[in-house]
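Chemist: Below: a set of structures, written as structure tokens.
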Structure P
């Protein structure tokens, strides 16, 4: 699957939740590998902030991105909508210190994305695959976020509040394709008992009953209620019963939990790459979300490319008999045993390195090491399978090296190793020539890499 961007710009306008300012944000298409970026067009030199975890400067009542005293806050709903829509690249121009709160949910962003559509770019999505359980905790709050290996991306959350109105709630999203229907309309929420303190700290100046669920779960004196109403420019009201005080009913009984799920997705978008894994969050919040994304972001930055996932129990896509039909190579020079993944731009093949390999006789008798040139040859054969697999009558063609560039050998390959050969087309095949990037892995470590050009030639 290739990266996506917006097909055309779209604009949202409204109050900032915390600043109370009227704000306009324009979401624009962006090129490959651009990621998400915010540009403050109201400031001199229009500074740009990359939407990545290490640029988060505050998480108390929302996710705030900052760079050199320039901030953009309340970004999580928009980022959740972009991420759930599969958009990898977007430039957001904003004329204030935060995004508009709109109705407190992500639905308007989703509706706008659907209205303008998306455009496919000529670069593959670079998924970060969770291969083992990864967890962060906050012992003080009891918050915990865990990711498990999974073939897809999914999220489940459990919220716990010591509240008579908002008890423990659970929400789950198994498929991002259900984001609009299941969670996008879930609104942010606040407890009445929190409002006065938040206002005294200069926050929620733009908050009202139209953009947040307000929860009255502790009895308060009428004087206190009147004072809070004055602070948020609401008519005075008499609250005789605990409950939700919004004129609009809840969209779901567990709407707060569903909104927390939106926040989790928006904050995880700050990893900078789409994910494959299952997220389980207990007592979620922006602080624990950012702690997790920072941790995972460090791993992503230090990982040039992930090793392919290899399960030897799964039947190969092309077995050795199929490989022999595609390639002219034979013993002792057939250097791939099976293909476990293949599409039009990508192939993963396996080479089991045994002590009986003929090249170990002379390389070296006392310390057998697989020659680097044969590692490159194995990658080339995987690339040959990639190219020839989509030709009619592939047995009538062969692939030949034209050049090899940027070859690096990083680690010895010895008997007992399993080589995972990961090759990708760097350009479209033109005039029978293919430019390929190849990596060879043992476990999670890159042992060899190279770029090479191969030519497809019809056999005589």
Structure Q
């Protein structure tokens, strides 16, 4: 802990983080308001969902709740929206989807209510239009109903834009398996979809203008966040093609719990106030009224950083720049550079989350929110290194001789030296040869968990 942060509140925060780390997480849970900390803690204890997943999903839900209502202002002409691209990494059965469902449920429920209302209005509208045609009367033009949404799933970019046109506050693409989303890139127009996602990450305007297409659209302030899951074994696929070269992967934040073991069920139940509490926090955010101009375009409220917060932010950015300049891995350089953007976005998200929990105002971004944002991006720096280590190891794995590749695939996820020798000898590989292989690939394909015990990195 830095000396400038030593105070009773920070000591409690450190205790909260330590408690969470003991349950298998590195995520800095204490950056959240106390109400959200309690939600995360109870959901973890009762449902055994990894804390990292719960925290990241809640961050995303808060970001979507904010949407285009507020932007973070760094300086004149430089603003950032709370757009997030997040991937939850785990193996099958690691409880990746359930935390997402929990965090997003208030938004899904709002969408359900909106859908019911829309269907009713749609039926009334169609009856009115039909009546006008039958009577051949020139009646007052009725406004066509629009469907209000926060969450979308499997969808084409053009349909996504059309929905966004009716929901300029912002939407979230919720993808249960991110690889299916990525594999569908360019299924309609080669190269265009990936460029689309690169563009909307920055909140740039969207223009859809197709000849003969009635669904032409213009969105001045785009807001599309993305969250989904991906299996650890598929990370190698994620970096294929141009994604590792055009900066697309740099934009994705990876949630990667250190402990991915399957947990036993328990008989604990959530306190009856937890779900209503989470619903109320999200509702306070979604109830924020959007300001619009004469043309009906949104005019987001811009939150500046106060003097102390700005000093803290710039100090961190200078350190991050030094890390970028000293890092030899070009992929990590790209990731670290994007953390400059994410630290601003997380500052805004935390400021509004504290306001929604009655712990602050939303007139400006203060140093508490910036400190929390720095803690979050440092967590994602660690997970980015782990992901890059895995993708590098995958490339190394593909270069192994056939006998060594077979041996590696046959070894259990964790093993002792003697257990590894037994597996190797069954494949006609001597003990000495196995030990040399283990020593040569330690830190590359194997992790030394403790003396005499190893874990495969892939």
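The numbers here are math on the coordinates, done by the rules we state, and not lab data. Because the structure is predicted, anything quoted here is derived from the model rather than measured. Cβ atoms are built from the backbone, for glycine too; each structure is taken alone.
Chemist: Identify which of structures P, Q gives the largest calculated value of distance in nm of label points 7 Å out along Cα→Cβ at positions 83 and 395.
Modeler: P
Chemist: Let me ask something additional. Once Rg/Rh (Cα atoms, Kirkwood Rh), for residues 67-250 alone is calculated for all of P, Q, which comes out largest?
Modeler: Numbers: P: 1.00; Q: 1.03.
With respect to Rg/Rh (Cα atoms, Kirkwood Rh), for residues 67-250 alone, the highest-scoring structure among P, Q is Q.
Chemist: If you work out relative contact order in percent (Cα under 8 Å, 6 or more apart) for P, Q, which one comes out largest? Let's see the in-between values first.
Modeler: Working: P: 14; Q: 20.
Checked P, Q; max of relative contact order in percent (Cα under 8 Å, 6 or more apart) sits with Q.
Chemist: P, Q: which one has distance in nm of label points 7 Å out along Cα→Cβ at positions 107 and 443, as calculated, at 4.1?
Modeler: The correct label is Q.
Chemist: Given a value of 2.7 for distance in nm of label points 7 Å out along Cα→Cβ at positions 99 and 171, calculated from one of P, Q, which structure does it belong to?
Modeler: Corresponding structure: Q.
Chemist: Which structure, out of P, Q, was distance in nm of label points 7 Å out along Cα→Cβ at positions 275 and 291 derived from, given a value of 3.8?
Modeler: Source structure for this number: Q.
Chemist: When mean count of other Cβ atoms within 10 Å over residues 331-338 is compared over structures P, Q, which one is greatest? It would help to have the intermediate numbers written out before the result.
Modeler: Values: P: 16.2; Q: 19.2.
Comparing P, Q by mean count of other Cβ atoms within 10 Å over residues 331-338, the maximum is at Q.
Chemist: Which one of P, Q has helix-only ellipticity at 222 nm (-39500 (n - 2.57) for each DSSP H run of 4 or more, over all residues; to 500), as calculated from the coordinates, equal to -17000?
Modeler: Q
Chemist: With distance in nm of label points 7 Å out along Cα→Cβ at positions 35 and 435 computed per structure, which member of P, Q shows the largest figure?
Modeler: The structure with the largest value is Q.
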